[in-house]
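Nothing in this text is a laboratory measurement; each read-out follows from the coordinates by a stated rule. Remember, predicted model here, so these are calculated numbers, not experimental data. Cβ atoms are built from the backbone, for glycine too; each structure is taken alone.
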Structure 1
Amino acid sequence: MKSFITLLVLVFISTSCAEPPIEKTAQSITKDSILRHIETLSSDEFEGRGTGTPGEQKAVEYLVNQLERIGAEPAAEDGSYIQPFPLLGQVTSNATMRVNSQNSFSPAYYDDFMAWPANQSTSVNVDEAELVYVGYGIQAPEESWDDFKEMDMSGKILVFKNSDPSYAPNLFGGNARLYYGRYTYKYEKAKELGALGALIIHTTETAGYGWNVVANGWNRERFYLKSENDSEKGETAFNGWLTYATSKALFEQAGLDVDAMLKAADSSDFEPVPLQKVSIDVSMDAEYREIQSQNIVAKVEGNDPQLKDEYLQLTAHFDHLGIINTAAEGDSINNGAADNAAGVSALLEMTKGYKQVQSQLKRSVLVVLVSAEEVGLLGSQYWAENPTVHPGKVSANINLDGMNVYGKTKDVVVVGYGRTTLSDLLEETAEEQGRKVVADPHADRGYFYRSDHFNMAKIGIPAIFPNPGKEFIDKGENFTALSDSVADANYHTVNDEINTYWDLSGAVIDTRLFFKTGYRALNAEQLQSWKPGDEFEATRLKMLEESQ
């Protein structure tokens, strides 16, 4: 009997010892460990973590302290945790537009058009400028598509159709919107071609949101990375949007039907259309202020002599909207619990886990906590333009922006599903959890280009952007709709706080999933890659060559 008991003890010990360290470490990620950081970062003490505010500084101090406690090493260029960067805040005033034609008219700012200086000027005065309708305004050799047909656009005001031509499954990603469809691409293209200005025709169908989003979003202080080089500011005087009704009236003055022109843009044979007998005057003033913001950069070094200079990058933005409408009664602090204290907390827990299994890591972990996401992905843009590690040495990026705070799900949504080999690793790991990975159900809205991983993708780094799943476990058949409505109602409001609907069991299993997926990437034989034909594959190959 005694020997039998001894045998059972030995079996128990050997079984316990056989548990992989990664499994044990993953289990240390709990509701309490995630909640602790969320409660702190989303408390009123941090004043909503607005970019360039005392609340942001408090968040920086807290996060640096947490990274030090974890044992993650500082990894900014100066040997600290901090990567500072300057921002320029711009407020536009006195914006006017006049359409000069046989029946001249003056669209109203905010109601009919939005515009702002594109070159950091304090004033814009454009007189009798020619307009050219350029369809989608896309140049994509890989799609055999060129909307400009070698026409000289210098000194012209370019009028764009929003979105991209995704009416066919094999064209521009089918239903999924590519970067060609983003408004930022169109403004960048206008600058590249030496245009004087850029105006995008807004429709709710092509934008995915109403005019109110455009008007309210652009009718406030805008931020830019401060340009020290005047040559980088370009010749483009202004960018803006037109309502559909204003566009219709504008095209009519040129003898054109706006609906026919929008339809014509769907053909690769489209050629630019000058708006004959029409010109516009545009004027506005702008005031600027300079502020400082900062990213936080840390690392957990790997152990393989050949691979430790390659990295898995984790990103999450820690800024939010700060304090707004201080004159109003009641709450004025946008606490940003879900957006993005939850994502930051998950990143910290993953970093702590990698530190605990550091001896098992071949590659290193690069932690980049970015600021200024809410004002235009500017912190991640700055890192991408001033990387602390060559992009060709970064195996992949996992970006955490919003976590599942409403309970366990059978699935996890991935924005950018199937575009990288990292997506395949995530799928394999999810299967081990008895779960599945699904594609973004709203790929037509272009979410892939609306969070910080996008700036990493632009410099070639294979990136995924996980989102909460929708198939809840043990929550009832109507809970998905309920959680979506609560999340939508609280998004970017003072109500983004921990509430009675929260159930962090979902965040726990998702964070464990991302942690274990990252572990696989850290120890994989090869660097992660974009799938063949992806829009970022060419940049990736270039970066890999440069890093050799």
Structure 2
Amino acid sequence: MNQVLINIVCVFLVLILFCANVCAGSSMNSNNTITATTKLGKVAGKLVNDVAIFYGVPYAKNPFSPERRFQAPEAINPWEKTLDATVITPPVPQPGRGADVELVGRAGDLTVNVWTPGAAVQADTKMPVMVWLPGGAFIREDAAEEVYDGRRFAEHGVVVVTVNYRVGVDGFMHFDDAPDNRGILDQILALRWVKEHIQDFGGDPKNVTLFGQSAGAGSVAILLGSKKASGLYQKAIMQSPPMQAITKTQAARVTSEFAKQQNVQATMTDIADIPFSQLVEGVIGMGNSITDHKQWGMLSWGGTAFLPVIDGDVIEISPMADLLNNGDPSIPVIVGSTDQESRLYLVPGGAIDRIEETELSLFLENLKLGSDAFDVYRKTDEISFGDVYAQAQSDYTFRMPALHIAEQLVAMGNPVWKYNFAWSSPAYDGRLGAAHFVDVPFTFNTLDSEQAISFVDAQPPKSLANYMQAQWLRFAKTGSTEWPAYNRVDRAVMEFNNKHQVIHDPNKGVRQLWQNYSF
């Protein structure tokens, strides 16, 4: 056999071996679909510019069915036919985001979405994994929203998983004869799915970064302190984490009030008989009916009645106490917030202009921060009461929880990086500012998404998105960032703005005002 023929045979054999290797894990065809073979069955996704996308991959059986309603989630069973994951699937039933309260989503299996480098599905690779928990005040979530599109992460060698989980009544309403925190239990099961199956999509189950924003970040904080989630992730990012959880007594009161408004008994059977369209109206109605500060206390300032419950199981004492008692000091953490969180809720409807001194004083009085709190926040008479209220509420709900998490984790020995997102959106004639959620399109580099444009307008700084996402990517891959780690001496904080910079101990007076507050 001459040398040319030998070379041809060798090339032919290499191609056969390559094809065999590809077909063992996945396959592609001319229609730009790509199929991953998992332990549960084959999953057909779509290939877009070398990124494989799989929508609506089930991880839990339908929890809205009569036999599973209000119960802990059950892992999905294997399937026989190839699962079509090429089309976006709806989230769980929940209220829409518009002015009119309407039902969106559908009852069905709980699902995740996966973005991964196409080549990673074809080979035995182990890419870093980032698992996103979307926010929505524990009454909304949609893991497939365009603003959470993970392809720009995947383009840089990371597998992204976004998680749908139960919210509102089904996720967090308390019943004496049902497990609490069902939405958190869903997230834990989704993390178990990642641990068992993400390698089939090219991910490394031993290199998982858990990240989320708002209620999603609050969920990350709960999972960091929950023994039930131990070993399911290696790094964590919390963007604007609330640390609110209510007692069983408070939760039972919410259930009772909800049932009263719906003219039913406060039982699982009666609540389950309410149509989903009526349930979501009731969820919004409850948020509007707990505004009596004397009757509902600090719950009245949060805007939602459906919160994680201190059940002695998922949450043993409180999210912060559990973080201290059960947290793993080896886990690196990024935590931070936006500069003007609550302007998201106060600017669009004009509420910020209707707040008087009496309401501001009542809010600060309820916080029990001390007699000098008013002066700390309202340094000059030129600052309106509404602006002061917005900043104090921002601190109570998101900014100070983020700071306290950083302070406590550093004391435990965790590597921690703190940030503040300060870029001011020009939306609403420039009044929206660095509001809650404005950072998310920069995180995912989805500034061109429809939802992002409504928050950041048409020409946000692309360079800021590139830099911020690069830091999240670096953290997922290496467990560190470019800016210095946080400590209790110089308190280095990365400020994300048109020009990013490291600042030290920003708003020291406010930090000292809140230093003894118990979240």
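If relative contact order in percent (Cα under 8 Å, 6 or more apart) is computed to be 20, which of 1, 2 is the source?
It traces back to 1.
With distance in nm of label points 7 Å out along Cα→Cβ at positions 338 and 458 coming out at 2.1, pick the structure among 1, 2 it was computed from.
Source structure for this number: 2.
Figure out for me which of the structures 1, 2 the number 148 belongs to, where volume of the Cα convex hull per residue in Å³, for residues 226-305 alone was derived from the coordinates.
Here the read-out was taken from 2.
To which of 1, 2 does the computed value 163 (volume of the Cα convex hull per residue in Å³) belong?
2
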